[in-house]
Structure 1
Amino acid sequence: MNKLSRSSLIFAGLLSLVSLGVNAQFIEGKDYAVISEAQPIKTGEKIEVREMFWYGCPHCYSLEPHVQRWKSNMPENAEFVAQPAIFSAGWEFHARAFYTFETLGIVDKVHGAFFDQIHRKKRNANSLSDLQDFLASYDMDPDDVKNAYNSFVVDSQLGNARINSMNYEIRGVPAVIIDGKYRTSTTMAGSEAGMFDIIEFLIEKSASER
C-alpha cells in the first residue's frame, strides 16, 4: 500500500471517529425523541424549527429571551416557526390571540409584550375585550382586532394548532419540533441553554438525512 493510500485511510478513519463522536453527543430517548410519524413542514429547503408554546406558561415566558437570542444567530439552513399549542379549551384564547397578531401583521411587535402582559404585569388576558385593550396601545382599531379575532383564517389556524399538538406527540410546553421529525424540550435537555445545543445537533442531523 502506497503512502497516499495509507494517508487516505487514516484520514477517513479519523472522519469516522469524529462523526461517531458527534452522533453520540445526544441520545435518542433521553435528549430528544423521534416522532412516530414525520409531519409536513412549511419551510421548504430550510430545516424547520417549530416552537410549541402557550402564553400562559411561565416556562415559555422564561424561555422567550433565549429564543430571541438564538433566532438572531441561528444556522443559515434553519427557519424558526412559532405555533401555540392547544391542550384544552382554556388554552384556546391565547392561541387565538397569537393568530390574531399574525393576521394583523404585528407578531414581531407584540409577541414578547403579550407575554409580559400576563406574567410580569399580571393583567387580564382572557377575552376579546382584554385583547382589544392591550392592542389599543399599539394603535390597533378595536374593530380590526375583532374582525381578525373572529376570522375564518384564525379559525383554520386554530384547527391546525389542535392537530399539531397531537401529531407532534407533545405532553407539555415549551417543546421544539425539528424538521417535523424530532422533538426536544427544556425538560429533556435539563436546561434552557442546553436545549439549543440539542436543537442545533438535530438541525445538522436533519440536514444530513435529507
Structure 2
Amino acid sequence: MVAPRLLLSSDDLVRRVRELGAEVAEGIDDGAVVVGVLRGCLPFLADLVRAVDRRLEVDFLSLSAFAPDSGRVRLTRDVGLDVTGRQVLLVEDMVDTGLRLDFLLRHLRSHEATEVRVCTLFDRIARRVLPVPVDHAGFIMEEPFVVGYGLDHRGLFRNLPGVVALDQAQLEADLDSCPEPGGGALVDDIRELARAGSGDGTMVPA
C-alpha cells in the first residue's frame, strides 16, 4: 500500500497564491471580471481575489462532466454579468488536456470580452492535448491524483486546507468498503495530513 502524503500545506498554498495575486494585478485593469469555474476553483478563487489589488467583479460558470468517449462538455451555468468590452480573468483549479479550457475560452470570447486571461492553481503541462494559453499558473502538477483545496473525489475533500497526493485505487477501495458515507481509515488519514504539517517541497512553482 502506498501511503498518502502531504504535497502542499496551507502555508505553501497561501504563499504561492499571494505571489499569483501580485502577478495577476500587473496584468489586469481595474474593472476586470474574474470568472471562476465551479466548483473546484472556490477556495483558490476566494484567496486569489483578496490578493489582487484591483477593483474587480466576480462571477461564475459551470460545465458538465466530459461525455464518455467524446471529450465534449456543455455549459450548465453561464456568467450573469455582461462582459462585453471588458477584460476577463478565467480562474481554474487545474488545467489538464486543455479541452475544457479551449471550450471556455471560445465561449467567453463569443461574449465579446476585450481579453480573456487564464489563471490556474495547477497546470498539468505534460498531459496537454490542445495548446491553450495559460497566463498565470501556481504549480506544475506531475502527481497523477491529488485531493484538497477545492479538488475533490466523489464530492469529498474540497474543504481541506492542504493538498494530498495518494493512490486513487486505494481511495476507491476505502470508500466502497465503508458502510458509512464519507469513507473509512484512509479518508481520515488524508484529512489529518491536509490539516497538519508542512509541504514536502516536491511541487514546482510555475
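Throughout, read-outs are computed from the coordinates displayed, never taken from laboratory work. Just so it is clear, the model here is predicted, and its values are computed rather than measured. Cβ atoms are built from the backbone, for glycine too; each structure is taken alone.
Can you say which of 1, 2 returns 11.9 when mean count of other Cβ atoms within 10 Å over residues 136-143 is computed? Derived from 1, not from the others. Largest in relative contact order in percent (Cα under 8 Å, 6 or more apart) among the labelled structures 1, 2 is structure 1.
Comparing Rg/Rh (Cα atoms, Kirkwood Rh) across 1, 2, which is largest? Each step should come with its number before you reach the end.
Numbers: 1: 1.09; 2: 0.98.
Checked 1, 2; max of Rg/Rh (Cα atoms, Kirkwood Rh) sits with 1.
When helix-only ellipticity at 222 nm (-39500 (n - 2.57) for each DSSP H run of 4 or more, over all residues; to 500) is computed for each of 1, 2, which one produces -9000? Only one of 1, 2 returns -9000 for helix-only ellipticity at 222 nm (-39500 (n - 2.57) for each DSSP H run of 4 or more, over all residues; to 500), namely 2.
Given that distance in nm of label points 7 Å out along Cα→Cβ at positions 88 and 176, derived from a single structure, equals 4.0, which label among 1, 2 identifies that structure? Derived from 2, not from the others.
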